[in-house]
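Asks: Multiple structures follow.
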Structure 1
């Protein structure tokens, strides 16, 4: 998912001649703290809510800031956008194409909602949370264990535990609702499963009986 996919359909940029009062009204209506100033298809600067609120009826050209780091590539990936917003604290960003022309704006809140709506997080399936020593973490092995039990990982998040040196918390979203076999296999390989929201498979006992019957008939 790339920046161009999250262009806002309601926001538009400022002009040099716009007043601080107008800029503040737009920011309040759109619930953002920054807006770009565009001239002849190029982003020439941006203004922030904090600075604009102190300039009364001055035109934005008199107090706008340089365009960087407010402007990003329209081809920037979603993960990089989140990282950029986290590092800068921006609530909105201006997009430009490879020729440096203004393409539109994206708003952090709107982008997050769209990304979430299309993410694997909203698909049906169980969630497992593991605690693993960092030195023993292996995505390849965890994936193999899940797939051996006919389950696919559709989302995975790794984060270090606070106040716990070298311990990772691994959250896994599976494509199946009944993870009992996956959990059993993970625990057999030494993984500590600390959470699961998976339901108990109503056919679990029937499947086990069938497997034991097949095993008995083959002996």
Structure 2
């Protein structure tokens, strides 16, 4: 069983991966359109902040997991879609200029979805979590302050509603393993009782290799 990092519409490379790796769970930012052949593979994806929420809301592919939830196959894992786009102003300007939509206001979980997610998370207390972004506490450790400053944010105070939501979940229950993307870096870090594995673009890792790493810790 494999976890796969952001894809960003590099579908030729994704197809080559899926020809040899199975089953695969992808951590979001798959792209703004979804080829039909995705459903031909043992492949599932959650959504990030570079996904087409019009399609995912109205006519999602079978391989889309949903906004949040719990799956038993291929291993038991809890998934949480969504993240905040620090470049949303640029993307809105591009839409105004060329008509190509790449930003959706519902890219993060809503207040109601957040309440429901936390309720389900609290009942299950999962050992494995897969999300696109990470709790605020972890973002403060692994985030790049220079990137935030480049987009006009103060790294000392920056947070997002999605990070705060995940922070609440993390404070209530620390899973054994938390896999995510979004940061475009390959990072392994332990925070409290949880091993966070951040995947860079198109990075793929075997779940059982992660278990071995956890035992070594």
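What follows draws every value from the coordinates through simple rules; no lab data is involved. Source: prediction; values computed, not measured. Cβ atoms are built from the backbone, for glycine too; each structure is taken alone.
Asks: In terms of distance in nm of label points 7 Å out along Cα→Cβ at positions 86 and 102, which of structures 1, 2 is highest?
Replies: Largest calculated value belongs to 1.
Asks: Have a look at 1, 2 and say which one yields 3.2 for distance in nm of label points 7 Å out along Cα→Cβ at positions 6 and 198, as calculated.
Replies: 1
Asks: Moving on to the next point. Using relative contact order in percent (Cα under 8 Å, 6 or more apart) as the calculated read-out, with 17 as its value, let me know the right label among 1, 2. Don't skip to the end; give the middle numbers.
Replies: Working: 1: 17; 2: 22.
The structure behind it is 1.
Asks: Match the computed value 12.9, 41 of Rg and Dmax of the Cα atoms in Å, for residues 22-93 alone to one of the structures 1, 2, and report its label. Write down the numbers at each step before the final one.
Replies: Numbers: 1: 12.6, 38; 2: 12.9, 41.
For Rg and Dmax of the Cα atoms in Å, for residues 22-93 alone, the value 12.9, 41 is produced by structure 2.
Asks: Looking at structures 1, 2, which one was semi-axes √(5λ) of the Cα gyration tensor in Å calculated from, given that it came out as 24, 22, 17?
Replies: 2
Asks: Just checking, which of 1, 2 has the largest value of distance in nm of label points 7 Å out along Cα→Cβ at positions 30 and 190?
Replies: 1
Asks: May I pose another question? As an exercise: mean count of other Cβ atoms within 10 Å over residues 78-85, calculated from one structure in 1, 2, equals 15.5. Which structure is it?
Replies: 1
Asks: Looking at structures 1, 2, which one was mean count of other Cβ atoms within 10 Å over residues 134-141 calculated from, given that it came out as 11.2?
Replies: For mean count of other Cβ atoms within 10 Å over residues 134-141, the value 11.2 is produced by structure 1.
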